[in-house]
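*Asks:* Below you'll find the structures, each written out as structure tokens.
Please treat every number below as a calculation from the coordinates, not as lab data. From a predicted model like this one, the values you see are computed outputs, not experimental measurements. Cβ atoms are built from the backbone, for glycine too; each structure is taken alone.
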Structure I
Amino acid sequence: MRLPVQYELTRGQALFSALAIAIAGLLLCGLSARVALRVELWHAWAPVAVFAGFVAADFASGLVHWAADTWGRDNCPVIGPRLLVPFRVHHVNPEDFLRRRFVDTNGEVAAITVAVLAVVALVPLDRPWSGPAAVFGLAFCGLGSMTNQIHQWSHMPSPPAIVRLLQASGVLLSRRDHAAHHARPHDRHYCITTGWCNRPLDAVGFFRRLECAVTGLTGVAPRHDDRRYERRYPAPGFESDASPIR
């Protein structure tokens, strides 16, 4: 049986993704220069702000991942085919992620990064709180913009040597740590940037508590349509009444 694969970018979507990556890169360079020239980085708060930015980026990746895995339907306008389906297909056929090119992998995250960087650029650098805020924003956007690339590296049997070193040292999400998410029912270890937040969040049942809150407010059960996805995007050995979607 042929496994489902993720959508292919149209020429327009590929161009948009390439432009988003280029603009995000330029904005990150501009913010880096602004911080280096105008912020006194020798203060003790500087490494704390960087660490906090990295933790926030990891937490944000988990929150988005959890939302895409838990709620919504594949026929939702815009976010269905571009966000929800890729995450669900990824559970069935994780190796398909490895064939995605750099622009395909990173374009959508870059577009979000551009929007966040536009807000960070508005932070004045002449206030007592502005230095930590700017450094936090730079760390958050710098690492956060690489989330999908880091995720792809965690699926590679042999990523680049520097990446393997960072994975082994616990700076980036490792293949072994991410494997915990791919064990059915795919309901833990959602964070895919550094992976630092996974164990604490799982230990306190953060996402289960959040699901209870959402269900209490909306009446919608988490992962209520998992069977629908299994029928439409079947795993090997699963008898489906629909053809795999390309």
Structure II
Amino acid sequence: MEQIKGIKGFVGVSLIEFPGYISSVVFLGGCNLRCPFCQNRDLVLKPNELEDIDFAELVEALGMRKRLIDGVAITGGEPLIFGELERMIERFRELGLAVKIDTNGMHPDRLKSLIDSKLVDYVAMDFKTSLDRYDEACGKKVDISRFERSVDLLLEGKVDYEFRTTCVPGLVTEREVELIAERIAGARLYALHQFRNEYLLDPEWEKLTPYRPEKLREFAKIAAGHVEKVITRGIG
């Protein structure tokens, strides 16, 4: 089997990573953004210093778990900058596994190709804050039109999906939740994630105190008027 480089992490069995599926989780190195609150610091900042997982061994490990898992969740970093992504997914498909992709939405053309080719079954896309604050959330200037194309692509409903927001204090308030929910009006699922202030890309952001669970529930009520379903994660 031809080797694929850049696979940096693997979790054999997860009950929470892929909604509706028991899955394995594959972590890819590298990202095109520098979100200061990102918890995958090493995958983003120094992927080349992390040891690669042998692809043949990964496929073997997945094959051995076929009675336990139904799918594979591919995360990062940012999977859509990974050169061998399609070939990797095709190999997972040969094992009869469903595939979920986590993405920041900055590569709409590649996302569309994956959806049109039916290589993915589920897409989880970050919607980090209101569009007018996106550079702040991403740690760099971004072309927001590319992100909006990905938003509209998911809203077409050709693949199962969710939008998700990490509720970073100050970066995500009632205002931002309202604006996000308005932008994704009619979405199938919007997930609000608790912020965790541990091992972040920018250590200064570790000084922030996560919102109390009640605040995330308030955010959920705000969003509920715009989308089909809202859930919270990480608050018990």
Structure III
Amino acid sequence: MEPGEAIILGHGSDIARGLWKRLIVDGWGVTGIGREKAALQTAYRWDLLISAIGTMEPIGKFFDLDPDEWAQSVHTNFVKQLRLLHTLWPMRAARPAVMFFAGGGTNGPFDRYSAYCVAKIALIKMVELLHHENPEANCFIIGPGYVKTKIHDETLRAGAAAGENLGKTKVLLEGVGTPIDDIYDHMMWCVEQGRDVAGGRNFSTVHDAWGTKGIVERLKNDPDMFRLRRRS
């Protein structure tokens, strides 16, 4: 895709800022939008929309959490960003690309992060629905793996309520994590491959061989690949 106009939702996140810098270097125009609907007054016609909205709080066992805080987290991680997309949709270009971020728990339990986990799972399914309902759009979702950002401060604040993930997070924070450049390259690969390859899919930056020719052919031939399915 030639450089065009991009909108980043949740532009204050570390990942969003990193992607913003790369987009600017590559010649894109970029507008950042916060979580509130009032900020949409600055929006314009867009070719690429990136949603980097997310929070892992509240953290803890479900029955120890305030149900209102739990519901608000699901709203932030799932409903709110879809409402923003819904408002921005009329301003899209002819063949828009839309990217969301997946999170932990897709392939197994993510104990004590239930609101974050179920919202991300719902978002994965919503990407597939958007793909089927809108044949002009390339909607996909990327799991970036562990990225060293300030969102992990939420786990540190939770302390013992985070369970085993507290210790794991402290260890991960000592490392490097997934580089922003890898996430950017993965995103642009999905954009350039288009909806026939990337549309409606849930990709892993770290674990999927997304840059290879072989995977392109597999994706074109397998409509179930990298999508939520129940298999017997």
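*Asks:* If distance in nm of label points 7 Å out along Cα→Cβ at positions 89 and 121 computes to 3.3, which of I, II, III did it come from?
*Replies:* Only one of I, II, III returns 3.3 for distance in nm of label points 7 Å out along Cα→Cβ at positions 89 and 121, namely I.
*Asks:* For structures I, II, III, which has the highest computed value of distance in nm of label points 7 Å out along Cα→Cβ at positions 9 and 209?
*Replies:* Sorting by distance in nm of label points 7 Å out along Cα→Cβ at positions 9 and 209 in descending order puts I first.
*Asks:* Figure out for me which of the structures I, II, III the number -11500 belongs to, where helix-only ellipticity at 222 nm (-39500 (n - 2.57) for each DSSP H run of 4 or more, over all residues; to 500) was derived from the coordinates.
*Replies:* This figure was derived from III.
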